[in-house]
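Derivation of every value follows stated rules applied to the coordinates shown; laboratory data play no part. Not measured: the values here are computed from a predicted model. Cβ atoms are built from the backbone, for glycine too; each structure is taken alone.
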Structure 1
Amino acid sequence: MSLFRCPVCAAPLERGEHACRCENGHSYDIAREGYTYLLPPNQKHSAAPGDDKGMAAARRDFLSKGYYSPLLNTLCCQILSHSGDSPAILDAGCGEGYYTAGIYQAMRAAGKAPRMAGTDISKVILRAAAKREKGVEFAVASSYHLPLADESVDILLDCFSPLALEEFRRVLKPDGTFLYVVPAADHLWEMKQVLYDRPYPNEEKETPYEGFSYEAIVPVDTVITLTSQADIHALFQMTPYYWKTPKAGAERLAALDRLTTRISFRVHIFRKLW
């Protein structure tokens, strides 16, 4: 049985070799890469929502080189410590699956038997995710309309993705764990100094959310060195700065073949109260 529910009638989905089907006759093909399309037309806001091919390739190429492995290792440690032997885990807005696959593999290596799913609104980027790890169920879906049953998830991860709190509360079990990853104040500071004449730090705040209790804020801080323009451009392309940087700043960054910059994240950990 799939972790996913039918997006039309909310009935359980049975995952077959080529399609997922519910008892009411709704059927969803499983793509060649292994993901399922569970985004109804009325939940699409464009012809091809989410990250495009260029951003998907940038994320795949950059993350595959391990530059953000300190964050992945922290997430693995935290999720292992908050999980039982066979937890249901959802990565909402999973992108190309770097963290999803890494967490799944760490769980299996620790002797656990997770049921794990990843969702993203971009069909393009989910192709890469589904190719990366066959042990995880992936589906094209909106975080604001998750195709999962009420109180069906033990652990939910949101890594730089939209904060769909109402849906997260709905699908998490009571006492379930919610991990919310955001950039810290000085994340990519040295890159921003190249891009902008007057860069400013990211806002950092501790925000309580209804229905959740704060468990911890775990910092991840280190320095990385990129040694090729290809890696520098891939990092740039997977950030929001790619779309809003003045031409002069982008040209300064394009002239570099080496960049040392801080990476800094905060993992906000919550427990669902009811």
Structure 2
Amino acid sequence: MCGVVGFKPTFGRVPDVTQSFFSHAPYFHNGPIARSVADADLLYRAMTGPVRNGIFSLPAEHTQPLDNRPLSEIRVAYSPDLGQFPVCEDVRAKCRGGARVFEGLGCQVFETDLCLPAETETAFMDIWRAKLVGQYGDLCSKDMDLLDPVVQALIEEGLDMDMIRLGEATKTRDRVWQVMSDAFAKADILIFPTTAVTAFPIDSGAPSKIAGQEINSLIGWFLTYPLNLTGHPAVSVPCGLCAKGLPVGLQIAGRRLEDDLVLRMAAEFERASPWEKIAGSRLCQRTE
């Protein structure tokens, strides 16, 4: 939404010594936000590496062989909505344009019929609720009042959950993993919108409806959380401006541990479609 590059590495690639078996993993991934793919890559290299006391810490990236195949051999699957999300037409159009950029680079680009389980959103929310209850559920009412009201509401909802519901959420998470694994069996890279809408006025709050469909205004407008369930690496790059002159983000995701390929393809995209050329002076114009 801000015209910047954000990289979420494979979960565990950037260590976090505060994480334990009961943590917000993999809801929180450590990764860089930067002005360009090169800057994000540079910061990522400084952040990555194993640590002895990081439970989910992974070996350094250079232990994996680099993928130096010609771009003509890279298979890029494009999904306009992950088979589940309503996406506004402005965003769809710009992300379709992003797919054409990869075609212009010589990649093998095709539209995928990937479709996440209908219960994906519910599963994400229920696991989140359970984790928040475990983290904060024993706070006294005075301390509870210090938490964000949204977090308080999620804790209250989590206290009403039973183990069967949490088990179903975990099963759905497995199904999300399988859907993504199937997609990466056919493609090296998956591209899709980062958010379903462009930036909205902060005082009016997140949208409750997109393209005529009701959504969960808490998470129904961003397409990033399915990869938090799976831990796959993904980078968001600017791919255009909507009619109001607001940035649109394109997600480039890859197989687990193939962070280098994700960053390489993001860099190729950025060279072919530089943000400075996309935005120009319009980025500085005030939109109503």
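Given a value of -8500 for helix-only ellipticity at 222 nm (-39500 (n - 2.57) for each DSSP H run of 4 or more, over all residues; to 500), point me to the structure among 1, 2 it was derived from. The value was obtained from structure 1.
Can you spot which of 1, 2 the value 2.6 was calculated from, given it is distance in nm of label points 7 Å out along Cα→Cβ at positions 206 and 222? Derived from the structure labelled 1.
For the set 1, 2, ranking by distance in nm of label points 7 Å out along Cα→Cβ at positions 30 and 254 places 1 highest. Where does the value 0.65 come from, among 1, 2, when FRET efficiency 1/(1 + (r/R0)^6) of positions 14 and 94 (r between Cβ atoms, R0 = 25 Å, to 0.05) is the thing being computed? Answer by label: 1. Taking mean count of other Cβ atoms within 10 Å over residues 142-149 as the criterion, the largest value within structures 1, 2 is that of 1.
When relative contact order in percent (Cα under 8 Å, 6 or more apart) is calculated for each of structures 1, 2, structure 2 comes out greatest.
Of structures 1, 2, which gives 17.6 when mean count of other Cβ atoms within 10 Å over residues 158-165 is computed from the coordinates? Source structure for this number: 1.
Each of the structures 1, 2 was assessed by distance in nm of label points 7 Å out along Cα→Cβ at positions 150 and 174; the largest value belongs to 2. Consider the structures 1, 2: one of them gives -0.41, -0.47, -1.05, -1.18 for log10 I(q)/I(0) by the Debye sum over Cα atoms at q = 0.14, 0.15, 0.23, 0.25 Å⁻¹, for residues 118-181 alone as calculated from the coordinates. Say which. Comparing all candidates, it corresponds to 1.
Each of the structures 1, 2 was assessed by mean count of other Cβ atoms within 10 Å over residues 134-141; the largest value belongs to 1.
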